[in-house]
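Every number here is computed from the coordinates shown, using simple stated rules; none is lab data. Just so we're clear, the structure is a prediction, and the values are computed from it rather than from any experiment. Cβ atoms are built from the backbone, for glycine too; each structure is taken alone.
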Structure 1
């Protein structure tokens, strides 16, 4: 009697196993993450508050206007593991803004911003060069339509994204925005993921109904990758979701709360706020259930600003971190 192994079903040699997708080009994000900022307008005030209190690096910047339309700037960035300096010049023209920046690593970045071949089309182009040649580039095109704004982006790594934002006013002081962002590598993997967001905004006007004195925004977002980090197709979707609320209590004070659910990190909450201490000083703070407490003291003058930032861990050792940011415009 023949062994049982001889009766096993073997794959048809005419149908070879699917080859794994090629790895992402160097410098590109994982395939399950967008290569371009997705829907940055949604939850913008809350995200700006939470992201402005990082003590991972210290920044010093100096800028000066050589003449009308021409500005030169220099920036030094210091962090725990590395440091970087860059010097740049920008020229404002009737067709857009031209920029050139030289980075200490030996890279030259050239940018064309706000180029308008037509009144309803806006284009941005950025190219980076090393001494050996072209290092990478990004092209973004924004199209204004009667029903909303469409944005297309692509880079030299083969990543492409499409974005559409629409909305409307529900009252004289309220509006609703809806956006969708799709990213992928059409020539290799196709669509890699999608993000959708809904935001409701409301303003409170003064007694004369001319100037806003308070505002609020509620943002719901969902991001669903179709592939894993290495580009392999997922058998089932496991989206991440977030709900954020931003409340500007007055022109001087604001608070924000965000609840996020991610497949790897689970559910976590972040809360923060700002308080104006004086005409030239403002205090920001945030705390999250991931164990980070951060504060930032901002002091602004007529031609300069200084920010001190500190981060503490609320779990285990405090492990404090400190950072500073100084900006000057003579």
Structure 2
């Protein structure tokens, strides 16, 4: 049941304008926010293969499938924040993962959560310190033939802010993405990494699987580094209403009012034991309303908030709701 409303006023910002350079995308606007997207391909939108539907190319991310992208030395001077990112899609639900292993004679599997990790290293031979990129339940799920799945289909970029000192300015940066979960070991249980059309050189992209390291040709993995600087005075989200679902007990719709440009998503979060955690699939298209299954939350009392993120990084909610 919904119980109390608490107001939290926090203002954030946006940016505008775009200029393209080889291998990177630079946003510069009114002087408030500058963003540099650095990858092999010039635009984040070019990484649209495999993870959104159709042939997946066996480009799954798992414990036995680590992807590595070599990027050049990067000058972080003038920037205040740095993010490692990857475009992911076609995640599997816990039920799908459990069913897969049962069909293959295995019933003792971890209940999750299953995590995708990211990090940056000085070489393709040295695995970096891991940062949590996302848990797979927040990646758009792959559609199923026999059951309807909410929010199925598509892929999106996920970003993790890391310390500035993680990025090398005098040597190459090798960005890794992988998992440490045993259950994520094939394309039928794991999320899929997006790709773009690449070259036949194969000297900057790598896959480490059970056979060892392989050079990747013809396709570019959707892995990137993003820099940002400046404030976010024009970006904001406010919760305008909570509405109980007319047919689904324990489900509510959170109506959000969002201001800003280059909006990436609005994500639901709840606060449990003093920590804010993601609580469902993000809204990535207007009007940015969120379907929230509060019946799936663990027993206890906690707050809810909507978090808005633009291309320069995340902002914070305006209003929180108390549940028990």
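Points worth noting:
- Test item: FRET efficiency 1/(1 + (r/R0)^6) of positions 77 and 109 (r between Cβ atoms, R0 = 30 Å, to 0.05) calculated as 1.00, pick one of 1, 2: 1
- Source structure (of 1, 2) for distance in nm of label points 7 Å out along Cα→Cβ at positions 189 and 261, computed value 4.6: 2
- At a computed 1.7 (distance in nm of label points 7 Å out along Cα→Cβ at positions 85 and 269), which of 1, 2: 2
- Test item: distance in nm of label points 7 Å out along Cα→Cβ at positions 141 and 293 calculated as 5.2, pick one of 1, 2: 1
- Structure (1, 2) behind the derived value 0.45 of FRET efficiency 1/(1 + (r/R0)^6) of positions 157 and 213 (r between Cβ atoms, R0 = 25 Å, to 0.05): 2
- Computed 10, 37, 34, 15, 4, 0 for P(r) over Cα pairs in 10 Å bins from 0, in percent, for residues 45-204 alone - originating structure among 1, 2: 2
- Among candidates 1, 2, the computation of semi-axes √(5λ) of the Cα gyration tensor in Å that gave 31, 27, 16 used structure 2.
- Origin of the value 26, where relative contact order in percent (Cα under 8 Å, 6 or more apart) was derived from one of 1, 2: 2
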